[in-house]
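Right after this note come the structures.
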Structure I
């Protein structure tokens, strides 16, 4: 039985852990060859071995907040695998806390990765995605942007993170309108509380508050989000899944 993504190529940013790693596994399982992009080469190499080695996975150590590195990651993917059908913009950082007195460098990190990194990768990938959508094997291509519930609901002590994720949502919808008639689908994934490394970049006092908020509920696993991505990109050409809001059952907002 032919797998749904057989003959296609996917690039996943932030692939060294969490949602990115789980998504790479899920899409490789559907037959895609996968370019794994992140800064931690050792983790990427271990993942590549799990996926079957050089024929299936390409390790690209890169910091996508640097435009040249983002562009090179896309170029290397196409050079090695010959095409690009799916881009999963997953790399991101969540640094929470009050706006008053905030460390501005935290804001800069979030804007650089959550917004600019996503824009750089998308801009570089679009010509290849448009080409892939014109022919076999699927005559469709996909951009998947991993956002957050924070892209829907503004919350106290989440101001700049909210701003970056609302920006991702606005960009995704504008891009969708621009390229959908050319069969490049744009999907926005908005996860709620998920067990990944994302929270651990926060200051200790912020982590304590998060534990109080989410400590009493069963949060999601990275694989749950990866399944949402798999669902979106394996739909028939005639179906575009534009937005998926996915939260733990017990998460109220």
Structure II
């Protein structure tokens, strides 16, 4: 499925993240069954610069389980079979080691819709852009509150699917309140593109999701889903917690809170 299919008029899409190898397809299914519109499958990496302690702990579990790129692609295939768009969230080094063209080919073959590359900028992504265009994948680059107008314009004309707006400067993690600079960032991005703008970093409950959904086209949630798994004492309990959290967040995205 394409990323564009996840964005419907009158409500924000819910984008949910978990690392492959930390959680199986059944965990992603619990999220999808309860309202997640787009799934981010994380590719575990040993030097996750953007990730806070919660996601780092999950990624370490995946690395300890010897989760590799082919395992991630298998997870993508399983999640894509659930009928939702799937993107991989990955740092550039693992893609470079695998081979950009080969990764794009295999991601598309697995049913992936695109990839988010947080440490790669469009100006340095020539090889990657050529690969994703060859395989009809959406490249998703990030903007942040510090992004200049020029950077936003470059991302806006390069991205496919949506623009990822990081609402805060710093690493991932849940927060007591959502960013107060994110609305202005979304407005700046919308001046440059008609692509949906999704806001990530900090959302942990339905009330916060509703705040973001009031001005953004999508709400990206990672650490809260990861925490739900970390705090559970069994896979069954983890899936139940993921479902409850997804339902709460989805209600916020759909204006039901």
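Each reported figure results from applying straightforward, stated rules to the coordinates on display, with no laboratory input. Predicted, not measured: the structure shown is a model, and the values here were computed from it. Cβ atoms are built from the backbone, for glycine too; each structure is taken alone.
Assuming 2.1 is distance in nm of label points 7 Å out along Cα→Cβ at positions 9 and 41 as calculated from a single structure, say which of I, II it is. Only one of I, II returns 2.1 for distance in nm of label points 7 Å out along Cα→Cβ at positions 9 and 41, namely I.
Ranked by distance in nm of label points 7 Å out along Cα→Cβ at positions 81 and 97, structures I, II are topped by I, which has the highest value.
Could you tell me which structure in I, II was used to calculate distance in nm of label points 7 Å out along Cα→Cβ at positions 33 and 153 as 4.3? Please list the in-between numbers first.
On the way: I: 4.3; II: 4.9.
Comparing all candidates, it corresponds to I.
Which of the displayed structures (I, II) returns the greatest value of distance in nm of label points 7 Å out along Cα→Cβ at positions 161 and 185 on calculation? Looking at the calculated values, the largest one is I. Using the calculated result 19 for relative contact order in percent (Cα under 8 Å, 6 or more apart), pick out the matching structure from I, II. This figure was derived from I.
Structures I, II were compared on distance in nm of label points 7 Å out along Cα→Cβ at positions 1 and 17, and the highest value belongs to I.
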